[in-house]
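Multiple structures follow.
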Structure I
Amino acid sequence: MYVEGRCFTGEGENVRGRAATVEETRTGGLGIRCEGVVHLYKTFGGHDVVALRGVDLTIRPGERVAFLGPSGSGKSTLLALLGGIQRPSAGKIFLGDEEVSRMGERYLARIRSRQVSTMLQGATRNLLPYATARQNIAFARLSLSSSDRDEALADTELLDRVGLTEQADQVVSTMSGGQRQRLALACAVSTAPRLLLADEPTSQLSHADRDHVLHLIHSLGDDFGTTIVVVTHQPEVAATFPRTVTMKGGRVGAEGHGGSEYAVVGEDGVLHLPGHIAAEWPPGTLVRFEDDEQGRIIVTRASSEGSAP
C-alpha cells in the first residue's frame, strides 16, 4: 500500500480525460516494458552509484514473475521504478501503452493509487501502526470510486484469506511480525490492482505465514488476471512462479522459464555465466565458442596451462 503522492481532487480537463481512460481499463493485468533503463543515485559522500545499467525487459499482461539476485543487484530499485515511486535516470518504462518514466506527477499518482499496488520491504512501511486491521484496509481503498469499492472483496473475506479474522479490530502496533506482513499484503491487494509489485513479501515469515502470503498473491492472479512482480531472495518462493528474472550487477543476467534457465545477452554482447560456472572460471579465463551445425553453441575453456582448448 504505497500512499505517498495520492491525489483525490480535480486536476483539470486534460488529466480528468486521461484518468477516465485509466478507469475504463481497470480490469486485467498491465504489461510492462523497460527500454535501456539506467538509474544512478548519490551516496551521502556525494559519489554516484550506478544501480541499473541498461535494463531491457518485457513482462506480459497477467504474467507472474519473481526477481532474484544478490543484495545490491538492482532488484528493489527496478521495482520502485516500475511502481513510479522513483524515475529512471535514463531509458523508458511503459505500463501498458503509457510511458510512466515521463508521466506528470498528478496522473502518475492516480495510476499508483488505482491500478498499481506497491508493497514495500518491511511490513511497517505499508501500514498505519495506530489503526486497526479493518481501518488499514479502508484507508488503502480511499482512492477507489464507490462502485469499485462495492465490487471489491469485503474486508472480512480479505482478512479471512490471510488468517487475520480474529485481528480485524486489533491495532497494528500490537500485532506480531507475521500478522503485520499478512495484513500489508491484504491491503496491497484490497483494490484488486492490475499490477502488484511486492518487495520481499515473505521475508522473516514462518512457513505457515509464507504459504498464506503466497496463496493470496497467486489467487489475485487467478481471480483478476493481475500482473504480479515479486522480489525475493528465497528460491522456494521463486519456484512457485512460472518465470524468474535474475539480476546481476544492475542488469538482467538470467531468466528461468518452465524449469529451464537461460542466460540473457546484454548490451555490447555481455553474457553472465551461470553461478556455478562463474565460480570455476575466474575473470580472465579464455573461452571458445563453436557452432555444432545443429543450432547449438558449444562453450569450452582453455586448459589450465593457458593454451587454447
Structure II
Amino acid sequence: MATRTGSARPGRRTRRPGAWLGWLFAAPAAIMYAVFVLRPLLLTVQYSFYDWNGIGASTWVGLQNYTRLFTEPEQLATILHAFELILFFSLIPVTLGLFVAATIRGIATSRLALVARTVLFLPQVIPLVAAGIMWTWLLSTTGLANELLSAVGLQGVTRAWLGDFSTALPAVGVIGAWVLVGLCTLLLLAGMSKIDPALYESARLDGAGPIREFFAITLPSLRQEIGVCVTVTVIAALASFDIVYIATQGGPGNSTMVPGLEIFYLAFSEREVGQASALAVVLVLLVLVCVLPIQRFTRDGNR
C-alpha cells in the first residue's frame, strides 16, 4: 500500500516559523496597554457602581451614581459647560484655520507665510500651564485686555473676564481657541498642498473668483482634514482640564466647571471615587458619541 509523502493537503495553510515573531515584538506594548489603559478603564466602570471613598470598604449602589449625574443641576451643568466649550474649541479654530490657511496658501512663496506658520504654531509649543498663566494676566482687572479697552474709551466694558459669572466660560473658550487655531491651520494647510493646481487653473478659465474656488474646490477637497480637526478639537473641549484648572479652577462658583475638573475634585478632594468614576465613564461615552459620527461622515465622504 503506497504512502503519501507529498506536501500538506491542499487548502490547508501552513504556518511559517516566523509567524509569531511579529506578535513577540508587539507583546511588550500590548501588555503595557492592557495594564495601564484597559485595566484602569475596567476598574473605573466597576467603581462607578459603588459608593467608595478610596480607602475604606465600598458599598454597592447600582446606578445611583449615574442617576445623580443627570438629576443634580451642578453635576449636569459640568457636562453642559463642556458642550458650550465645543463652540470655542472647535467651531472658531476650524473656521479661522480655513481662512488663515487659504490666506497663507495665497502667499506661499513669500517669507511672510513662513513667519505666519511659525507664529500660529507657537501655542502648540508653549505648555498649556504657561499659556493659562499668561492669559490669566492678560484678562485680569489690570491686564492688557482691559488696558486696551480703556485706551479706546471703553472703560465701561472692562471687567475681570475670568472672574465674572457671565464671561468666565467664554474667556476660557477664547484661550482654548487660541491654543488650537494654529494646529488646525497647519493641518488644513497641509491638506491644501495636496490639491491639484490644475483644478484651480480650470476654475479660473471658467471665470471663477477666489470665493468660488474656495467653496467649489478647496472646501470639498479638505473633507478629511476638516474631520481630523473637528475630532481633535471636540475631544479637547470635552476633556478640557489644564486650561480651566490654571485659569479659573472651575470658578467663579461653578460657572467654568467641566467634567475633567469635576472628576479631579470628586476623586481627590471630596473622596467620592464612585461618583467620579461614573462621570468619567459618561465622559468617555460622550466623546465616542460625538467623535464616531464625525469619523463616519469623513469616511463616507471619501468613497
Structure III
Amino acid sequence: MASTTPPSPSTGLVLQQAPVPTKAPEKPTGLALYSRYAFAGAVCCAVTHGALTPVDVVKTRIQLDPKTYNNGMIGGFRKVIASEGAAALLTGVGPTFAGYFLQGAFKFGGYEFFKQQSINLLGYETASNNRTAVYLASSAAAEFFADIALCPLEATRIRLVSEPTFANGLLSGFGKIAKNEGLSGFYSGFGPILFKQVPYTMAKFVVYEKVAEAVYSKVDKSTLSDAAQTGVNLGAGLIAGFAAALVSQPADTMLSKINKTKGAPGESTTSRLFNIAKELGIRGSYTGIGARLFLVGLITAGQFSIYGDIKKATNATGGVELAK
C-alpha cells in the first residue's frame, strides 16, 4: 500500500509517496546453489528410504531366503512379524537413513554439477542436442561418488537385516565390521553396488527427464501451480522408479547375497560374484521383484517430488534445463 504524507501547508494537497519496489531475491550460484541441491537430495533420499525400511527388510529376506519367504510381500510381512515381532521390520533403519542421506547428497548434487560441467564443456546447443547422453554420463559419474559414501552403511544394513543377532544397531554393527573385517568388510560389495546403482541411477534420471520433457512439451511449466508440478514429479518419478528397478534387480539380489556373509579365505570378490550369478540364474536374480517394484516406485516418486519442493523452498531453481 502506498503511504501518504501530511497535507502541504501551501496547497493543502495530500501527496502520494510512490511505493518502493521490492527486489526479488537473487538466485544462488556456485557452491551456494550446489549445496542446496545436495541438501535437497540428501533429505529426499533419507526420508524415502528410511520410511520404506519395512518393505526393504521383507524384500531382502525374500532375496536371501526364498524358500522360507515364499508367499510374496504381504506373506513376508506376516512371517517377519510372527517370528520376530513388528520391531524387526525396522531393522537397519539407522544405516538406511544415514547411508542414503550421504548418497542422496552426492547423487542429486553431483548430477546437477556434472550436467552443468557437460554444458560448460560442450556448449549449451551441443549438450541440448545430445541431452540423453549428458543425462546418462552425469548420473553415472554422480552415482560413482555416491556409492563410495553409501557402501559401508549399506553393508552394515544388509548384515543387520540378514543376521538379526549380529548387532544392536548402526554404531555397534559398523564397529563390529570395522574391528573384525576392516575396510574390506565394508567394500566387499562395492563392485555389486556399482553394478546395481550406476545402471539404476542412469535409468532413473534419464527416464524421469524424458517423461517430464514429454509432459512439458504439451503444457507450459510456468502456467502450472506448485501442486501440479509436484504431481508431474510424482508421476515421472514413479515411471522412472519402475524402469530403474527392472534394470538393477539382478545386481540388487547379488549385493544382498555377497553382504550376507564374508567370503572364504583367498576368495576374490570377482569369483564370489561369478559363483553367486551362476547359482542364481536369471530367474533367481529376479527373486523379490514384485516387492522391489513397489519399493523403488514409491521411493523414486517420493524423491523427485520432495527434491523439487525443497529446491523451490530454498530458491535453488537456477539449474539449466536442456530440453528445448
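Quick note: the coordinates plus some simple rules give every number you see, no bench work behind them. Nothing here was measured: the structure is a model prediction, and the numbers come from that model. Cβ atoms are built from the backbone, for glycine too; each structure is taken alone.
Here volume of the Cα convex hull per residue in Å³, for residues 37-164 alone was calculated and came to 166; which of the structures I, II, III was it taken from? Of the structures listed, the value fits I.
Taking -8500 as the value of helix-only ellipticity at 222 nm (-39500 (n - 2.57) for each DSSP H run of 4 or more, over all residues; to 500) derived from one of the structures shown (I, II, III), identify that structure. Only one of I, II, III returns -8500 for helix-only ellipticity at 222 nm (-39500 (n - 2.57) for each DSSP H run of 4 or more, over all residues; to 500), namely I.
Each of I, II, III could give distance in nm of label points 7 Å out along Cα→Cβ at positions 29 and 181, but the derived value 2.4 comes from I. Cα extents along the principal axes in Å computed as 71, 47, 47: which structure among I, II, III? Clearly, the read-out refers to I.
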